[in-house]
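Alright, structures below, take your time with them.
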Structure 1
Amino acid sequence: MPSDPEQAIVLTRGQRRRDGVRSTRRRGSRPNFAQTMAALEALAESGAQVSVYVADLDSGATVVSGDDSVVMPVGGLAVVPLLVETSARFASGALDPRSRVPRDQLDPVSVSGIWRHLSIDALPLIDLAVLAAAQGDAYATNGLLAQVGIEAVSRRMLNLGMRRSALLDQVRDRRGPDDAPHVSLGTTREYAVLMGDIMSGSAVDAAVSAQVAEWLTAGQDLSLVGAATNLRAFGHEDDSHGLLFLNRTAYDDEGVRAEAGVIAGPRAGLAYALTVCFDDASALHRNRAHQAFRVLGSELMESVH
């Protein structure tokens, strides 16, 4: 079982020298992610918990790592293994993608997404998958989860090698004493590896992986790592500069930001994940946390182009 997120290691200057954020210099003049390391170290020294992992898509070699096996809250990142399980069930015929889910049978939730603003009161599962991938839509995510079940997603995560990560609960506006404290827990290494497996076609099989990749490529949140890509948020599947980008972001008003994705260009392809748990005491505190994601995005861009 995952460890308590409260026990996650807080990087200090001394810890970073011993076992914190590290980078592997890539061939040529590619970035060594020094700016990313500096930004994450500054966050850690201010009391934030940070975890990062970046791997080369071709070789699987670690490019950057820092507390990448520490279990932390990752919010809606668990949408990704949920999508893998959903795609696998569509492919096997165990789940009908055209089966409709009534919204009024789901618990009211308003934290994210567009379905709550629409007049249509029932959508097919295939559309829920698109909404969950593209927007992290709360109703769509809970609708998929109601059909698939947490136990099935948990088994799938184990089969995918995600032994330290877990989906704990559906999305909720508020968490009471009888609810799990977080939607999900996870490590950056496991989520970056999962994103790489989706791109390589090895998340279940090639067909399942391709479907999940297609859903995630429709992602509309480019506010964190994706800000550096300068792609259009509402349609970036065919970039004129040959940039491929797919991601899933996760937010929590209690000070959790997480993102996992893949970025590939003419020079290289990288899978990445970054989680920051911080004191969301002001807009400036939030901005510092978000800026670290954007710094990582800039150095990822320099690496793949």
Structure 2
Amino acid sequence: MGRPVMDKSAKVFVAGHDGMVGTALLRCLKAAGFTNIITKSSEQLNLTDQNGVRNFFLQEEPEYVFLLTAKEGGILANITYPADLIYVNLQIQLNLIHFAWETGVRKVLFLGSSCVYPKFCPQPMKEDYLLTGALEPTNEPYAIAKIAGIKMCEAYNRQYGTNFISVIPANVYGPDDNFDLETSHVISALIRKSYRAKVSLQAGKEARVTIWGTGTPRREFLYADDLADACIFLLDNYDQPGPINVGSGEEVSISKLALMIKDVTGFDGELIFDETKPDGVPNKLLDATKMTALRWRPKTDLKEGLKRTYEWFRRSEVGT
């Protein structure tokens, strides 16, 4: 692309290295030959602690930062923990972005979320649609925090001439996802529910899988390793002030997704849609024109990604 490529020996700090996207990014960075990767557990560094984060940046002097960490969850978590979601995420972003500037970090990549777009956003969603309408009420606090992170990067770029970029991915899934039914997203929740129901049926018990909503909303999904690959690519190839969408370009209804997961897990029982529960945003398909113009596309289709995710979950669940 004619741009400078990151030095493989440069200090790279991955904030959120133990999450789904973070573990995928570590795999990709190591595979690409990066040798100076900095990670800190929450016990080693509390990212909401201003003084702790300042001292970390002063001592470690990272050259590049991937800001991947976030407190997040599905519809239930968004309804149950709205204050936590806005407070923790704002605090982390304020600390990391500000001290990255203060200590001269060369480039920051901030990971946003597709929930930053309006609830009834035109489809597919272009980056220019940000802040053009009301947000989905169930995830508004989380979305506002993510919007603040995007705008904070833009503000620091304008005022201080930094090179802080923002990425808005489609719904991400894959190995190391959160499979806790209270806080998980749709794919990991359905995998866990389907697996448990399958085990119950095999034990001769009655079992079915209940899914929130009508099953009609349509979603776009992106495999975690593809997002990680995109993040490394963008650190080398994207320097624009506004955010950039990263997606697969394909969307699927929740009902079809449930059938795909049913097939992948081998669950042959009944699926029940609880229409008393909220659907969330009706459609979420990103316009990835800017990304495809850079000649990057994901490599993993949904069916293959679901298989890999289920196999990882099954091994972690039963150790086989």
Structure 3
Amino acid sequence: MAYQRALQKTFFKLGAVPRHHQTDNASAVTYQVRGQTGKRDYNPGYLALLNHFGLQPRRIHIGCPEQNGDIESSNGGLKRALRQHLLLRGSRDFATLEAYEQFIEKVMEQRNQGRQARLDEEMAVMPPLKAQALPAYREVRVKVNRAGLVRIQNNSYSVPTSLIGHRVTVRIYEWHVEVYYRQKKVETMARLVGQKKCQINYRHLVDSLLRKPGGFRNYRYREALFPGLVFRQAWEQLEQWHSPRKADLTYLRVLRLAARHSESEVAAALNLLLANTTRWDDLDVEQLLQPTLMAEAPVVDLPVINLAQYDRLLQEVSYDPA
């Protein structure tokens, strides 16, 4: 998706397309052919992208970055320029991803000002852009497995357990994924970078685990069910006091409170309870979450306004037509 967005944005800005797109053998473009050491082929998605815009793929040889010397040198120059502009800016923090992208585009535009003449020469022989813009996402249909997970691009994401056994539509954007069931969006999650990773949201699973608390202790992704250090400390404390089943059940009830109320408030309650040696359970946590009674608001006596006084005032006022 990153390649698609970058290429598409460039083509529509120029209003034209080159004949070839040359790149290295990055995993976003090529893949290792199974059983053939050192043999890489183009990813089907990358070929479909170039075919849509009418480009031919071209790549350098494996392990020969000097064949892309101009590009590698330009990348190095861009990185140095970004570091310098960040130093002048005084901060590397940006409020949003869009703000960071605008910052990069501004630096690139400044660097490209001296290349306009060479670009004009290229534009003179480049065919005009005729293709329509591609959507910002790729859509796939997947089935939610028995663990309440969907597998997307070799990564796993949790979804509400009510969707187990159903097929959902997933829209894959550059930085996030959206899950739809019967044309209704049910979840938005950050997209995982890489492969064989897992993103578990305990809010999706806690109700299902409460129905079968025995599955918590040996759950493959149990670490994801401790949203903070204090939650793990609470579970370890409960293990010292109770049998494994009761400790797990009590902890899952605490986790459900975090899912239904506020995770930060539950964490604060656990910190208070762990600070003393008195035994506690999920009911004590819930008690601490109860809103404190506010002081009764004072009663203010407001005078009754007699609008007739304004009517008499208007009748007494005389206007001079002159």
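Read-outs throughout are calculated quantities, based only on the coordinates presented, and are distinct from any laboratory measurement. None of these values were measured; they are calculated from a predicted model. Cβ atoms are built from the backbone, for glycine too; each structure is taken alone.
With distance in nm of label points 7 Å out along Cα→Cβ at positions 243 and 259 computed over the structures 1, 2, 3, the top value is the one for 2, the highest of the group.
Taking 15.5 as the value of mean count of other Cβ atoms within 10 Å over residues 171-178 derived from one of the structures shown (1, 2, 3), identify that structure. Only structure 3 yields this read-out. For which of 1, 2, 3 does Rg and Dmax of the Cα atoms in Å, calculated from the coordinates, equal 19.6, 65? Label of the originating structure: 2. If FRET efficiency 1/(1 + (r/R0)^6) of positions 35 and 251 (r between Cβ atoms, R0 = 41 Å, to 0.05) is computed to be 0.60, which of 1, 2, 3 is the source? Working through the options, I get structure 2.
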